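So, here come the structures, one by one.
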Structure 1
Amino acid sequence: MTSHDYLVEMSFAPFASLPSPQEVVTFAERFALPTLDALEGLAAAGRIVAGGPALASVGFAFIARAATPQELEEMVAGLPLWTRAQTRVVALGTFESRAATIRGRLQKARKAAAPRPPSR
């Protein structure tokens, strides 16, 4: 079965007010650390091929590999922080596929731009 790569970005809105120490503990124990553990497991299994925490912001960005959009949905929705994250997913193509598309369009454009013999 062919797999596809997806860019997944998970970001989090800042807290409206500073959380209490107990809220920080609860968030870390129930959401942050279990999500990081899950992401490490997915990376070890080859389902995440690159990524990590987004530097200088609160969130994660990674390249997920899945056979179907449904498989990707299940992977991302299974992360503990998913219910609290703003998630953006971009399906990625291949450089080879894009080059083939551009070559095809270039060939058509060259034909359209080629000088035509005068009409009689």
Structure 2
Amino acid sequence: MKYLVLLVALAAPLKADLWQAICKVESNNNPRAIGDQGRAVGIAQIWPITVKDANRISKKNYTLNDRYDPIKSREMFVIITEHYGKGKSDETKARIWNAGPKRAHLADKYWAKVKAAL
């Protein structure tokens, strides 16, 4: 019986988490993607100001080239979204990621895309 439960669980479609949805929307999961006239790059389309902010918050030393590394990109995503959206919903975190903490309320279209990818 436990093997049957395992097989069913493996066959069931998995709900993507917020990070996976963000990467799908931002770059179609392409860690080499470049957008916004070259300002946003990597799997999560990280801007230089986001790297600077992640370094300020975490006291780490991420570089602009780290935006091309999916693992370091995810670290920066967590730093930013947990700092500005700690305890908040995935919707709020996605909006913060797209528009920043002061303009998150303007990210309706972005949230619709992320929600569809979840």
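FYI, it's all coordinate maths here, none of it is from the lab. Note that the structure is predicted; figures quoted are calculated from it, not measured. Cβ atoms are built from the backbone, for glycine too; each structure is taken alone.
Here the criterion is percent of Cα pairs over 18 Å apart, and among 1, 2 the highest value is seen for 1. The maximum of FRET efficiency 1/(1 + (r/R0)^6) of positions 29 and 69 (r between Cβ atoms, R0 = 25 Å, to 0.05) over structures 1, 2, that is, the highest value, falls on 2. If helix-only ellipticity at 222 nm (-39500 (n - 2.57) for each DSSP H run of 4 or more, over all residues; to 500) comes out at -12000 when worked out from the coordinates, which of 1, 2 was used? This value belongs to structure 1.
When relative contact order in percent (Cα under 8 Å, 6 or more apart) is calculated, the result is 23; to which of the structures 1, 2 does this value belong? Matching structure: 2. Of structures 1, 2, the largest value of distance in nm of label points 7 Å out along Cα→Cβ at positions 21 and 85 belongs to 1.
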